[in-house]
Structure 1
Amino acid sequence: MSGYSQIRYEVQGPAAVVTLNRPEKMNAFTRTMMDEIIAAMDEADADDRVRAVVFTGSGERAFCAGADLTPEGGGHVFSDPNPVEDLSDERVRDGGGRLTLRLFDSKKPLISACNGVAVGVGATMQLPMDIRLASDNARYGFVFARRGIVPEAASSWFLPRLVGMQTALEWCMTGRLFDAAEARDRGLVRSVHPQGELMDAALAIVDEIAGNTSAVSIAMTRAMLWRLSATEHPMMAHRIDSRAIYRLSRSADAREGIQSFLEKRSPRYPDTVSGDMPDFYPWWDEPGYR
C-alpha cells in the first residue's frame, strides 16, 4: 500500500520495516498512525517475501513519545470524542488496544528497534512484539497514572507476562522514566546497542529467521507461544501441539527440512503463510475453544 502519511513502510529483503514518521512531534501517536500501522500489518501478512517486521522511529530522539494530545494530533486518541453511555459501544475502545490486538494477531515475527524515548503508547505498543531491542539512549515510561488515566493497549495483560507482576506494578504505579539498561535487566528488552548499530542488529535477527526456518512453522509457533502459555491447563496446549505436529510433519516444508539436514545444506522451504497454513488455523476462532 502506498500513501502512508505518518509511517514509512519499506520491504528490505526478508524484512518489512515500519518507521513511525512524525519526527517533528517525536513520532507521537495519533489515530491516523494507528490506522496506518494496522494497514501495514495487513500488507506484511499478505506478502510472502516478508519474513519479519521491524518497527523503529524516525530521527534520533524518539521511538514514540506517547499519544499526541494536541489539537493538531486529533486530541482524542484514547477514545472517541463523542461521549457515549454504553461502555460496550465500539467507540469506547482505545486506539492503542486496537493496535496491539492487531500486532498480537500477526502471522510474522515482530521486532522492535526502539531508538529513543518510548512513553505511554510508545512503550505499550512494543509489548506484543516478539523481540525488543533498544538503543543506549532509549527511555521508557508507563506514565499513565501521572496523567490521571490507567495503562491501555491491553498492557495489563502483556506487561506482567514479560517482566513479572512486581516490576509491572512498580513501573505503572510510579510512572517514572527508566533507561535501556533497566529495561534489559528487568526483561523488557533483549539487548541494548549503540544507536548506529541498532537497525543492523534487528535486521540480523530477521536474516537468521529467514535463512533457516519455515514461514509456516514460525507463524504457528508465534501463535502457539503467545496464546497457549495463557491457557488454564496444559491439555489445551497439548491438543494444539498434536494437531500442528500431525499436519506439519506431512508438509512439503517438513520434507525439505529433513532433506536439507541430511544433505547438510541451507533449506529452501516452499510453503507459504498465504497459502499453506494448517486447516485448523486459527484454532481460537473455533466454537467452544475458550
Structure 2
Amino acid sequence: METPSFNTLEITVDDGIATIYLNRPDRMNAFTREMKDELLAAFDYTDSDDAVRAVIVTGNGRAFCAGADLSSGGDTFDYKKRGGEGANPDDAHRDGGGQVALRIHRSLKPVIGAINGAAVGVGVTMQLPMDVRMASENAKFGFVFSRRGIVNEAASSWFLSRVVGISSALEWCFSGRVFSAAEAKERGLVRSVHAPDELYPAALALAKEFADQTAPVSVAMIRQMIWRMAGAEHPMEAHKLDSRAMKSRGGSADVREGVESFLQKRAAVFPDKVSEDLPDFFDWQGEPPFE
C-alpha cells in the first residue's frame, strides 16, 4: 500500500514500523485543524495496511507539540467563530484533540509516543491513548488549560487518571505548570527517559519487540480488549470478551502456526491478517455516537 503524503505530518514505513512525525517544526509542531484531519487519516492508513505492525509518533525539530496553534489570538478556542459556513461540521461542536485521541484509542496497531521535546496542552493529552510513552531528557510536559481559561480536552478526563492516578492528574491540571521528563517518569506518565539521540532508537527497538514473532490479529485484539475493559463495570465483562476471543482464536491458522513453530523451534509465520481475520462477535473499532 502506498504511503500517503501530508502537509503537517511526515510518515515513513520501514520493516513493519510506521513513524508519524508531527511536521510543523517552525511552529513547534503546534496543533491545527489540518493536523487533526491528517492525524485521523494517518491512523486510518496504519490500520488498513497489513504491512504495518506498530506505530511510533514523534515530532520533527525541537518540540513534540507545543499545543494548539494560537495564531488566532483570543478567538483560538471560540467554537462559534471557527465553525462558520463552509467549515467541517464536526469542528463546530467537537473538540479536535478528542477526535484524535479517540482515533488513536481505536487503533488496531500498538502506538508508541517518542516525546522528543515540549509537549503541552493537546501536545500532551493526545499522548494519553498511546500504549507506551518514552521521553527525551529535553521533553517538557504541561496540562496548561487552567492557565488559558479552558479545561482539559482530548478525552483526558477519562485517560489521564487511568494513566497516572487521580491525584497526579488533578495536581497537574489544577496548577497548569510545566514539568520535566524526570517527573513525568516518576509519576508514570512516561515509561523511560533517554538522551535525545537515543530516544528514537529506543522507541524503534520497542516497536520491533511488539512486531517480531507476534500474531498481528492477536496484538490487535489484545490492544482493544485491554483498553476497552479499563472502563468495564465488572470483571465479568472482561471474562465474557476473553472467552469469546479465546474460542475464536483457538481454531485459527495462527494458533496452529504458533504452537507448531514453538514445538519445531523455528520462527513463526502467522498467516492471518488484521484487515481480514478479526472475529465479528465484537466491534473492534466501535465507539458510542457523539450527540
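Say we calculate mean count of other Cβ atoms within 10 Å over residues 25-32 for every structure; which of 1, 2 gives the highest result?
1
Matching task: 4.0 is the computed value of distance in nm of label points 7 Å out along Cα→Cβ at positions 33 and 241. Pick the structure from 1, 2.
Going through each structure in turn, the value belongs to 1.
Read the figures in this text as sums done on the coordinates, not as results from a lab. Values in this document were obtained by computation on a predicted structure and should not be read as measured data. Cβ atoms are built from the backbone, for glycine too; each structure is taken alone.
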